[in-house]
1. To test your reading of the models, identify which of I, II gives 23.8 for mean count of other Cβ atoms within 10 Å over residues 7-14 when calculated.
2. Please compute distance in nm of label points 7 Å out along Cα→Cβ at positions 79 and 95 for structures I, II and give me the label with the greatest value.
3. Once Kirkwood radius over Cα pairs in Å, for residues 103-174 alone is calculated for all of I, II, which comes out largest?
4. If helix-only ellipticity at 222 nm (-39500 (n - 2.57) for each DSSP H run of 4 or more, over all residues; to 500) is calculated from each of I, II, which structure is the one that comes out at -10500?
Structure I
Amino acid sequence: MRLGILGGTFDPVHFAHLYVAEAARATFALDAVLFTPTGSFRHRAQEPGAPLSDRVEMLRLAIASNPAFRFEDADLTGTGYTADLIPRLRAKYPGDELHFIAGADSLVASPWRRLDEIFAALDGFVVATRAGVDAPLPPQIDRHVQHLEIPPLSTSASRIRTLARAGRPIRYLVPDAVAAYITERALYHAQVAR
């Protein structure tokens, strides 16, 4: 099988995540996309706004209607680094092709560690265009990736958290079940100790 891997904190999962996964699945003939949330946030500047258990539940709700989308728990207790995740997925899916999916923003703005190791361990690395990211990838990265051109999607998890915190609507930025979950659990509102 040809499997896509979409990792992240999913804080919260939103329609841009889902669209990128579906576009990559269709464009690169992937049989399924594994949504792989990370329990670690050491690679982020600040702690996620929602606890891991809530991020996992929102992700499950968001992908439930697409049979090609699967929840993958391989990074819930991992380091959060892709180079550590890929060997665990190789062991879990022996013989399958693994294609990592990332947004261009993550490769341009974030420091990735052990990229050569990541590229060597994968069958493909898909980079989706991101609105507002015009900087080209460095040549040493660009030669290892396949580009996925998508329409400009300006939705971001940080913007959704800001809107929710302000009590503004987030419906149509996230699946209805995710919007209802955020409202019901009062996620991203006044930051309370958990």
Structure II
Amino acid sequence: MHLADGVLSTPVIIATYGASIGALAISAKGIEEEDISKISLMSATFFAASLISIPVPPTSVHPLLCGLIGIILGKRTALAFFPALLLQALLFKHGGITSLGANTIMLFIPAYISYLLYNKLPIKKPLIRAGLVGAVSVIMTVIILIILLALTDQRFAQGDFSVVKIAIVGHLPILIGESIITGFAVQFIEKNKPNWIK
């Protein structure tokens, strides 16, 4: 899911960097001391989890955790994603510097919408509500990826084995896995650390 350097066009790179700076400003506004430990923990969780490569021929995918991180951090999610993505790009060449803004936005938007969805859905059981949000977060992330690729070059969506079609099919197992992980993780947190979910 990480976009590498050289994939996106210059206008898309500039626009997504601008959007990511805006997201970071929103995330940092009114931050409290108690938020820092949660942001650090979620950033480290994302850093480690997204380095796990799951082969889904003809490509590989990795966990996103947008739903879980979004539910816990709300609007602070950009502060968790940006440093993790930056370190991955610098240390492991996972993603890229020119695509850092795009990768941040691609995760921030679904994560923040996940937070809103979790708090608005009328489903009472955290397991089901969070599981549904986890699945929807993967769909949103793939949609944003497709939009960014389409804005760069229409050829990404052309052909039977286009990048877009491979991304959609490749993330079906992630959708199922994230639904289960997010559901059980949020249920556990709601029971043992409810103040972590506002």
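1. For mean count of other Cβ atoms within 10 Å over residues 7-14, the value 23.8 is produced by structure I.
2. Checked I, II; max of distance in nm of label points 7 Å out along Cα→Cβ at positions 79 and 95 sits with I.
3. Largest one: structure I.
4. Structure I accounts for this read-out.
Read-outs: derived from the displayed coordinates by stated rules, not from any lab. Every value quoted in this text rests on a predicted model; they were computed, and no experiment measured them. Cβ atoms are built from the backbone, for glycine too; each structure is taken alone.
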